[in-house]
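Alright, structures below, take your time with them.
Nothing in this text is a laboratory measurement; each read-out follows from the coordinates by a stated rule. As the structure is a prediction and not an experimental result, all values here were calculated from the model. Cβ atoms are built from the backbone, for glycine too; each structure is taken alone.
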Structure 1
Amino acid sequence: MAEPAQQKVFAPWEDPSEKPIIRFEGVTKRFGDFTAVDKLDLKIYRGEFFALLGPSGCGKTTLMRMLAGFETPTEGHIILDGQDVAPIPPNKRPVNMMFQSYALFPHLTVWENIAFGLKREGMEKDKIEARVSEMLRLTRLEQFAKRKPHQISGGQRQRVALARSLAKAPKLLLLDEPLGALDKKLRQETQFELMDIQEKTGTTFVIVTHDQEEAMTVASRVAVMDHGKLVQVATPAGIYETPNSVYVADFIGDVNIIEGAATPNGDQVEIAWAEGLAPIVAKSSEPIAPGAKVHFAIRPEKIYVSREPDMERANRVQGKVIDIAYLGNISTYRVRLANGQMISASMTNARRLSRRDFTWEDEVWLNWTDTAGLVLTR
């Protein structure tokens, strides 16, 4: 019997023969004395949905504006599809940008908004008709073609802006906080629509966002930025499960970070972290000097809460439940340890509330394995 064909994994960044569509080479951007982007190197591959993530002022929007041509690098080169784009004005680049405000023309219909750029380029009328119809189908807006922007919802306006941006078939689409104006539920729905449209068109998308959940949902890879530098570039799973620093671990999702002194013990590390409490036992992938200051990062969902210590797990510590955040599918318990430190642990709510195991002021045990957390040295 023939073996089923394996689904090909999209990971061009792991293939040395793949050429990136975008290369930042030693790019620096200064505004007077302020350095917004600092000696940055980055490769983005064709067909990627790439996310630039970081707090306000980290340089992510400046990076995008340089790609679009609205800013010029102070130093370094930006190569797009083999061509240095520095001398090319924004309107001549094979790049389109979708802004947070959507910037739709209020006096034009949905159809006319999508057709606007094609008309400006002088495309033939029948080709415009076909292209706009294709974009309306792609974004599921056929029934709204004759409406004006004020006659449709925020999510539909977002799709009109996307259709207009894709109509000219750019090699690269830049999205600047594209879902910021939508409410949470609509934003989540639209994230999946964006992914679907990106996959269907094969266009390379670069999204700027400060919303970690958004970046983790839509992106093939995420670049976490801080003070104009790339701190880590990896897949969403890589960023979440194996952050390379305390900054990334703390920035992405909820995490407990415990500081201590390390003692290597074979392939494990023992971390002394609180007087009177047993050291944390953890696996470490890199050599650590005896007595080195380290941080131990563990996600709340990696911690098992129980009435009695779980002797199967390498780490066990007792505390009292101080707060409970009930989020429907999960509950997060904030537990105060004997040394006063607070640790968060999450449990799936498989039972109804009346049969829930723990409540406020309960004494509980927090248990985790030696591979549940990460030992971070920076």
Structure 2
Amino acid sequence: MINEPLIDAPAAVRDGEALPLDALRAWWTETVRPVGPLEVEQFPRGFSNLTYLVRAGGDEFVLRRPPFGVKPGVAHDVLREGRLLAALRPAYPHVPAIVALCEDAGVIGAPFFVMERVRGLILRGAVPSALAFDTTQLRALSAATVNTLVGLHAVDWRVPGLESLGRPDGYVERQVAGWSKRWSAARTGDVASIERVAAWLAAHAPGPGDAALVHNDLKFDNLVLDPADPTRVRAVLDWEMATIGDPRLDLATTLGYWIEANDPPPLLQLGLGITSLPGNWTRQDVVAAYEAASGRSVGDPVWLFAFGVFKVAVIAQQIYARYVAGHTRDPRFAHLDVAVATLGDVATRAIDANRISALA
């Protein structure tokens, strides 16, 4: 029995992000099945590709399209994401089933794909009032998150549809250079701490590691949890940055979002998730558990954490730059420049202290 108040719920579509329903219905009738009027709402909390709930003939689906005002690229290539999910599902059941892909940007103004809706709980910034998490459950959720990452990295990616996703050779160097380039392209002002972190990462990058399918954005709010047992993962969402690469950098991204109770107050105030609540593992715990479960040694956790924080900062800066340019009116983005500066300060603290915890 699903506890409905705990299900991740959509809201009204944001101003300027509506879908052309007549054109979408015509495509739906031709491609999926004949259907009457469509009802569309929007999942409001994502920061990247836009995600809509579509009700069609009594069934619920999820539609993904790129944000308005972005240039083509892997991060917003929804067709690549849809094809990845279709290829991945036979080997990794924790992904939604794909219904259809649309390459014709003329239908709704951009390519898109439709997938099944996986109903469940998504923890976004706070624990719902209808759910009482104790410390034991939070420890179990921490373990489930790490085990989800380990399970993904164990997938055999040398199969059609997955093996061509990326080039594992030289992955670390390309990632550091690529995110530094993205930072330069999205800059709206000087942030000395970010510049320093970028230089330090390049100078101290680890040597080559092994290859795995990597999600590149695995955190609590990309997990769909079972409302009856919120420590059980039903599905992993938001695969737009997935590729074949070094699994250590996938762990790094998870660490970049993993906030601790004793982190600097400005970092806690960013509201990146609930990992700061008592019972959650520390970042050191996450690293130790990942190494134990995967059998991999991840090397210097400070470098991984600094890279993860740097990457999160660049993503925030890219979104802020879109807001400044007027390509989005989402009010959540108006002060992301503050988040970028905060993240830069945290990364430099970790580098200077040579540790990933107790940074306050």
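Upon calculation of Rg and Dmax of the Cα atoms in Å, for residues 189-308 alone from the atomic coordinates, which of the structures 1, 2 produces 15.3, 47? Spell out each step's value before the answer.
Details: 1: 18.2, 59; 2: 15.3, 47.
Derived from 2, not from the others.
Computing mean count of other Cβ atoms within 10 Å over residues 13-20 for each of 1, 2, which one ends up highest? Answer by largest value of mean count of other Cβ atoms within 10 Å over residues 13-20: 2.
helix-only ellipticity at 222 nm (-39500 (n - 2.57) for each DSSP H run of 4 or more, over all residues; to 500) was computed and gave -12500; which structure, 1, 2, did it come from? Traced to structure 2.
A value of 4.2 was computed for distance in nm of label points 7 Å out along Cα→Cβ at positions 21 and 349; which of 1, 2 is the source structure? Derived from the structure labelled 1.
Ranked by relative contact order in percent (Cα under 8 Å, 6 or more apart), structures 1, 2 are topped by 2, which has the highest value. Here percent of Cα pairs over 28 Å apart was calculated and came to 57; which of the structures 1, 2 was it taken from? Label of the originating structure: 1.
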